[in-house]
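Presented below are the structures under discussion, each in the form of structure tokens.
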Structure I
Amino acid sequence: MTSILSEETRLRDAIAEVGKSLFDRCFTFGSTGNISARLSSGEMLMTPTNASMGALDPGRLSKFTAEGVHVSGDKPTKEAFLHQCMYCARESSGAVVHLHSTHAVAVSILDGLDPDDVLPP
């Protein structure tokens with residue numbers, strides 16, 4: 001018998017898988033960074049505060065209503081508002097990945113960068 005996973009279960013698993021991949025490739029470390037994704041209902045799933053991307057438990061992800069109210073899961077990241085603002089600004093977006101990778105931080109503080117020749121914030 002084939003089991004069909006719900007959209008939410010698939011998305012929870014995908015967030016944990018992407019988090020592990022980012023962690024394993026050293027794009028994040030410790031409990032830095034966060035991932036969110038939007039369900040077709042408009043509800044959002046987000047990595048909780050103080051969670052290591054390398055060991056995310058899909059069942060413990062924070063869940064929000066489409067209006068941004070935390071309804072279940074662990075305590076949400078303090079940057080939940082940032083994620084919600086990104087979805088408002090880009091309504092077609094389905095996910096947000098926010099990292100503080102060592103290399104990106106190092107590049108961001110280099111002196112003499114040409115502001116016309118960098119990735120925009």
Structure II
Amino acid sequence: MLTGHANAEEAVLYPGIADESSKTHAGMAYEEHAMTKIQLTKLKDMPPGSDEWHEKLDHIESAVAQHIYQEEGSWMPDLAKEMLPERKAKLLERYNTKYERYCGDGKDAGTDLR
């Protein structure tokens with residue numbers, strides 16, 4: 001679900017952030033997603049439940065929490081503030097379509113551009 005959410009954001013929302021809000025924030029968001037995907041892959045190669053596995057999981061959880069704080073605290077609100085309502089609706093529709101492609105029914109897509 002995390003990867004599907006990330007893929008949908010990368011395909012739809014981050015280009016919007018780069019175009020309408022902040023290229024710096026968009027670049028940071030892409031980089032944070034890439035690093036999290038790398039760390040998740042490393043986690044899969046570790047013995048589940050080991051000290052190393054728990055340490056890696058804690059690191060991932062901390063990085064994701066910080067990323068969410070940045071997105072929900074400023075990046076997405078800044079994007080929403082800069083967009084016309086019609087553009088916002090179109091982006092949300094495209095995001096939900098991408099999310100459904102990666103994760104299923106899209107009922108808990110987890111993005112808010114209000």
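Bear in mind these aren't lab numbers, they're just calculated from the coordinates by the rules spelled out. If you're wondering where the values come from, they're calculated on a predicted model, not measured in any experiment. Cβ atoms are built from the backbone, for glycine too; each structure is taken alone.
Out of I, II, which one gives 42 for relative contact order in percent (Cα under 8 Å, 6 or more apart) as computed from the coordinates? Could you put the intermediate results ahead of the total?
Working: I: 25; II: 42.
Answer by label: II.
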So if we calculate distance in nm of label points 7 Å out along Cα→Cβ at positions 24 and 48 for every structure here (I, II), which label has the highest result? II
With Cα extents along the principal axes in Å derived as 58, 30, 27, matching label from I, II: I
Across I, II, distance in nm of label points 7 Å out along Cα→Cβ at positions 32 and 64 reaches its greatest value in structure I
Upon calculation of helix-only ellipticity at 222 nm (-39500 (n - 2.57) for each DSSP H run of 4 or more, over all residues; to 500) from the atomic coordinates, which of the structures I, II produces -9000? I
Comparison of I, II by distance in nm of label points 7 Å out along Cα→Cβ at positions 72 and 104 - largest value held by: I
